[in-house]
Structures are given as structure tokens and as C-alpha cells.
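Values quoted throughout were computed directly from the atomic coordinates according to the rules given, and no laboratory measurement underlies them. Worth saying up front: this structure is predicted, and the values here are computed from it rather than measured. Cβ atoms are built from the backbone, for glycine too; each structure is taken alone.
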Structure 1
Amino acid sequence: MLRCAAKALRPEIAIGGGSRGEEHMAATVREAIRELMEQTMRTMDALLEASDRELAMSSSHACAQGKDVWTLITNDIDHEKIHTGQVLEGRYESRNTASPMERLLAEWLAERARFIGSLIGLTDAQFNSETAPGQWTYRVIAKHVLTLEQDSLKTVAEDRAARAAGR
């Protein structure tokens, strides 16, 4: 099993205090998800500021295994995959499966991450250029995705209100 020796045995060291590292994590699922999403943005900003050359540079973090920044970050990615599996296994074993709406939201979030990932690395000039001659720009595609989503949510809310008024 992949693990970082610095954190594997005592997660409270990495998280800050509690016997299971719970003291400094949001107490509700929704707050924890918001905290994770906010950290995702901070991490993305930090990594986008780094250069490709930095990946080959030595890292003093224990999880880099005496190697480079690339090893550290890929270890973090693998670490997250391991814990995703742990959460899914825990939910499976306790028969706590997601509802249809929860599953839909999780699938949407994964797809949104893939869409955002497809934009990473484009320059601003490329973002504002056509994907191919005569086609939409990357920016127009991003706006289209947002607009369609906003319109869908507006329709869901309107339909819900109409059903409630019809009772």
C-alpha cells in the first residue's frame, strides 16, 4: 500500500490535533466539501504558479521519498485515490449507498473537474481563440457550459415552484 511515512501512522500530525485528525475539519459534510473545494482552488493556483522545471527539483517533504516535487505531488494524488477507495469501501460495507440525486451530483462534479482540467495549460490568447477554424472559442465553450447549467437549474427551480403551487 502506498503511504507517506510522515502521515500514515498519525494523521493528527498532518491535520492538527485530534485523535483521528477531526478537530480542524468541518463538522458537516457540506462544510467539509466546501473546505475541500476551497483548498482545491488554492492548490490549483499554487501549482499553476510553479514551472515545469520545478517538478524535477528536490523536495524536503517526507512524502517525496527523498526525490523531487513531481514525486511529492503524484504521491498526493495517489494518497487521495487511496482515501477515496477507503470512503467508498466504508460506505459499501455499511450499506450507505448514494441516492440517485447524490450519485448524479458526484458524477457531475467529476465531469466538471475533467472540463476544468481540459482548460488548464491554455494561455489567455489560446482560451480566446477558436478550437478549430470557424468553431467556437474555448471561452465561448466555457460560457456555454455555465449558461446551460444555470438555465437548467433555473428550470428545475421553476418547475419545483410550479408543482408546489399546483398542490
Structure 2
Amino acid sequence: MLQMGKIFLGLAFWNVVLFAVTIGLGLAHQSSHWQHQAMGVLTGIYTCLTHSIVLMHFMGSGKGIKEAVETHNLPEDYARRTRRFKGQTSGHATLCCLAIIVTVWLGGWMDTHKGNVTAHRWHMWFALTTIAYNLYAFRVEYKVIAENTAMIREIDRKIAGK
């Protein structure tokens, strides 16, 4: 659990790489069109996985902290902070997953309407907005993961000192 910051940095790094490759394939038009589609779907799945891992991390650490507070008579403030951490990340993680799913869907719409300039614009602008929001969410999630990890270390020190 205390390695989640490093794990998240790795997940986010590869997510950014996938975003860049997908954008490159989409804008270059030098590759076969199916390569952009395949990378788009892969990137969408990986992005949802990254945010799902963040959600699971806060569910698991929240439960562990709640049990530690009850078992070792620690201040209730730890459990409250855990709920706040989950609240700071769960909305972003959920919305990012929904946005990437819509982006992939718009890509499918664009593919079935090849001559439709509106479909192309919708997909491109929604994709760029989704990527920008994901980058913002990654920053927020990393900050909160770091705060959560520091709090877990503090709890561990208090338990060890008893």
C-alpha cells in the first residue's frame, strides 16, 4: 500500500505515452486507420484501468484505516481524512472513465460516417478535452495518494509506538 505513489506514477506515465501515440496516429494519417482505432480502444481500456486502480486503492486503504482507528483507539480524524481523500479522487476518476468511453464511442461514430466533418470534429475536440482532463485528474490523484500514504505512515508510527 505504501508503494502506491510509485505504482500510480508508472500507470500515469504509460497512460500519457498511450495518449501521445494515439494522437500521433490520429493526426498523422500516415498509418492505416485501424491502427489509430486499435490504439484508441487500448488507450481507453488502460485509462479506465488506471482510474479503477485509484478507486480500489482508496476503498482498500479507507477500510484499513477505519479498522486501525477502531482497533487502536486512534483519533477519528484519520477516518474523516480518508473519506475526504476518497471524495477528492472518486469524482475525477469516474468522470475520466466516462469521458474516455464517450471519446472511443465518438471515434466509432466518426469511422462509420467517414465523410462527416462534424463527426470528425466532435471526436477530435472531445478527445483533446478528455486527455487534458485526464492529465489534470492524474495530478490531483497523485497529490491525494501522497497525502494518504503520509497519513498511513503516521498511523503506523503511532501503532508501533504503543
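For distance in nm of label points 7 Å out along Cα→Cβ at positions 58 and 90, which structure out of 1, 2 has the highest calculated value?
Numbers: 1: 3.8; 2: 0.8.
Result for distance in nm of label points 7 Å out along Cα→Cβ at positions 58 and 90 over 1, 2: largest is 1.
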Per relative contact order in percent (Cα under 8 Å, 6 or more apart), the highest-valued of structures 1, 2: 2
Mean count of other Cβ atoms within 10 Å over residues 50-57 from the coordinates reads 10.8; which among 1, 2: 1
Source structure (of 1, 2) for mean count of other Cβ atoms within 10 Å over residues 138-145, computed value 14.1: 1
Which of 1, 2 yields 184 [volume of the Cα convex hull per residue in Å³, calculated]: 1
Which of 1, 2 leads on distance in nm of label points 7 Å out along Cα→Cβ at positions 66 and 146, largest value: 1
At a computed -21000 (helix-only ellipticity at 222 nm (-39500 (n - 2.57) for each DSSP H run of 4 or more, over all residues; to 500)), which of 1, 2: 1
